[in-house]
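Here, each number is a calculation from the coordinates, and none is a lab measurement. Predicted model only: the values in this text are computed from it and were never measured. Cβ atoms are built from the backbone, for glycine too; each structure is taken alone.
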Structure I
């Protein structure tokens, strides 16, 4: 379920900002890799800095992309076994428990990523001399964005339970 239609204006704006960052990051990665490969093939040299920039962009895009996927409700869930073996009330309790565990995991990743980033900030990259901690900062930033979207989605799901086996005309699940 795409939650973005139910977000307040601030969260919709944040989700849009995340999408723009992902588009720019993806376009930049493809452009840098293409230009660097072309230069290597046709001119016999490459841009030494492009590998570092591409690595930074790829890692940041990965963690920010996690937040975009959560906002869209696009992370995979295997529900067939639970739907067949548990009553609807049990499914709701299990779903809430899983959401709480995910929130705790995200908080743990934020804390760990922050510590790694802080401890590696003084180290510099080989070519551009950027702080290595900037590379690792992608984890706490991306997981914080993910947590923000996840908490809203969790509250939305608790307030708007899904009716089992009922679907909309577009194939999505119906809400109570």
Structure II
């Protein structure tokens, strides 16, 4: 059974990852996403999947910002995956969505009990569908988010010649509102 200390330490890292995502979005100029579509699609993809992987069951997932799933031949070249946002959302809309998901993720981390009856993240029974334990999907979600945050940091460095702050633990980055 996980201890409160375990949950706090897990949240320190998960929250730090979300802080770094927030910081990437916060760092770019207001018009950046309209000119750098790859960064926009990457940010949107990361946010939507952060929410999706935090939805139990996954069929209950209802995104706060709408998108359309498109086949490969209809997707913009800069897109990441098949979830194409219906509009170019503002930085503020993206940041507000992240804050809602932050609370959702924090609640999940602190609800971790180690009980084998906790909900599983199960998409279906087809080959390739995800079927993860509660803890494993939390860790998967953390890794997925961190992976894309690294990509965003690289784009920001290359396109804006700016460095984004590293967060050792949740709450370390000064621009993050609490």
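Assorted remarks:
- Of the structures I, II, the one that -17500 was derived from, the read-out being helix-only ellipticity at 222 nm (-39500 (n - 2.57) for each DSSP H run of 4 or more, over all residues; to 500): II
- Structure responsible for 4.8, with distance in nm of label points 7 Å out along Cα→Cβ at positions 4 and 44 calculated and labels I, II on offer: I
- Comparing distance in nm of label points 7 Å out along Cα→Cβ at positions 36 and 92 across structures I, II, the highest figure comes from I.
- Entry that produces -0.36, -0.45 once log10 I(q)/I(0) by the Debye sum over Cα atoms at q = 0.08, 0.09 Å⁻¹ is calculated, selected from I, II: I
- Value 24, calculated as relative contact order in percent (Cα under 8 Å, 6 or more apart), assigned to which of I, II: I
- Answer label among I, II for the case where mean count of other Cβ atoms within 10 Å over residues 12-19, calculated from the coordinates, equals 15.8: I
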